[in-house]
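Each structure below is given as structure tokens.
What follows is calculated from the coordinates using simple rules that are stated; it is not laboratory data. All figures in this text were calculated on a predicted structure; none of them were measured in a lab. Cβ atoms are built from the backbone, for glycine too; each structure is taken alone.
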Structure 1
Amino acid sequence: MDFLSFSGILLGILAVLGGNLLEGGHLASLVNGPAFVIVLGGTSGAILLQTPIPVFLHALKTTHWVFMPPKIELESQIKKIVSWSALARKEGLLGLEGLLNEEADPFARKGLQLLVDGNEADAIRDSLDVEMQSRLQRDMSCAKLFDGMGGYSPTVGIIGAVMGLIHVMQNLSDPSKLGSGIATAFVATIYGVGLANLLFIPMANKIKAQSHAVAQARELILEGIISIAEGENPKNIEMKLMGFLE
């Protein structure tokens, strides 16, 4: 659970509402159904038009990283790789075959399989590097989705503001309708800019950080697997991989 994400969202909302109250405003003045529909609906429509279906579906699966980031334990992974190395030096690479069914991480399991199959270090690096970069690109697609929403929502907020002003101009003869039109105009702008800067863009940056953290963990596995393939001493492998913790 990432409490910083929850705290950040809560603090951002409280800052806006608290500032509004300190200036003598009322909470009801920031609640406007039409403005919310225009901004959120327009932004969602634009991002759906922009995003291919596979990217959108993967982004939905990755969004939870903002609040529940993937569990990454580099130290335990280093210990595991060192134990693999010791086993390989003792029983040969075929001795790692019994670990394949026990390994939960598909990326690490693929690396072990490549070792057991007797592939050269360069071939293993090429195979794992392609998968690592491909996964990083897919993970970053979710961040790009929220980046896009952060770019569209302020513009859609301006559209809502203009629509509100049009409504005002069409009802100049009826003062009772002027207030709702002006409210929609200004609140739509607040919604657009607020959602972009307090939610969408920060979420995109958080997902980028988590994606790079996951990629770093995979790179650690890659380097460990390559070191085993090259027959390095387990102690040397441990010292090399400890660099990922600095």
Structure 2
Amino acid sequence: MNIRTTSLLCSILALLGAPARANGTSVVLTPSFVNQYMFRGVRLGGPSFEPSVEVDSGNLALGVWSNSPMKDKVPGQSDPEIDPYGSYTITINESLNVAPGFTWYNYPNADTGNGFFKTTFEPNLAVNYTVGGLKLTPKLYYDVVLKGPTYELTAAYTVPLKELSAELDFTATAGTLIQRDVSKGADPAVKNWGNYYLVGVALPFAITKESKLTVGFAYTKGSGNFLKAGSTPKVVNTAAVGRGVVTLSYAYTF
């Protein structure tokens, strides 16, 4: 399952444990709202509407996630962004599985004349290991258009709240990226590298057997993020910042 840093925190958690149908296939619709759109420690927009739909059939998951900023739009970024994604889980044992996947990022209104890409494609490989209720997920991404990898480690832990018939889902992520061609048509190519982290908690409430409401908060920050063109001096990426992100999502499973 694809996880967009911060922005998908609550919507993905809302999908976890969604009831499968008798034929082993389910469809999950998840409209979400966030007060900031942050991705890998970089601010890509202000308050945003983020609907998604996912089809799960056995070990296969396919979906489309999107972002549409309502204000504080960042030029050249998500306005809108539409990302088909998919993954296939290969079970090794009850504690370990491997999940190859992909995300196809699309920015229909991107201004290519100013160096923005309309589309990029990023295969990924995740390893999920669960021990004592703690789920550890090292993950490798490689963007074939931006020409570079992202390395990420996520830890997730759930605390049941039996008296409320709910739970607290804690998540922490740390990552580093290096991309060698982030500006379309630039000569020399523009390189981008940096680090980021996220810590968050989500509280999902079951409304009916088929639906749940999730409220979440995460703090995410980018650091050591620079841009460099050829032999020119590196410059700080001012979009790499620290922000608190509030998410409200509703998931309905068919």
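Comparing structures 1, 2 by relative contact order in percent (Cα under 8 Å, 6 or more apart), which one has the largest value?
Details: 1: 32; 2: 19.
That would be structure 1.
When distance in nm of label points 7 Å out along Cα→Cβ at positions 57 and 169 is computed across structures 1, 2, the figure 4.5 traces back to 1.
I have 54, 18, 11 for semi-axes √(5λ) of the Cα gyration tensor in Å, calculated from one of the structures 1, 2. Which structure is it? It was calculated from structure 1.
Computing FRET efficiency 1/(1 + (r/R0)^6) of positions 193 and 209 (r between Cβ atoms, R0 = 35 Å, to 0.05) gives 0.90 for which of 1, 2? Going through each structure in turn, the value belongs to 1. Ranked by mean count of other Cβ atoms within 10 Å over residues 89-96, structures 1, 2 are led by 1, which has the greatest value.
With mean count of other Cβ atoms within 10 Å over residues 185-192 computed per structure, which member of 1, 2 shows the largest figure?
Values: 1: 22.9; 2: 15.1.
Evaluating mean count of other Cβ atoms within 10 Å over residues 185-192 on every structure, the highest lands on 1.
Each of structures 1, 2 was scored by distance in nm of label points 7 Å out along Cα→Cβ at positions 81 and 217; the highest score is held by 2. Highest-scoring entry among 1, 2, by FRET efficiency 1/(1 + (r/R0)^6) of positions 65 and 121 (r between Cβ atoms, R0 = 35 Å, to 0.05), is 2. Looking across 1, 2, the calculation of Kirkwood radius over Cα pairs in Å, for residues 49-104 alone that yields 13.1 traces back to 2.
Matching task: -25500 is the computed value of helix-only ellipticity at 222 nm (-39500 (n - 2.57) for each DSSP H run of 4 or more, over all residues; to 500). Pick the structure from 1, 2. The read-out comes from structure 1.
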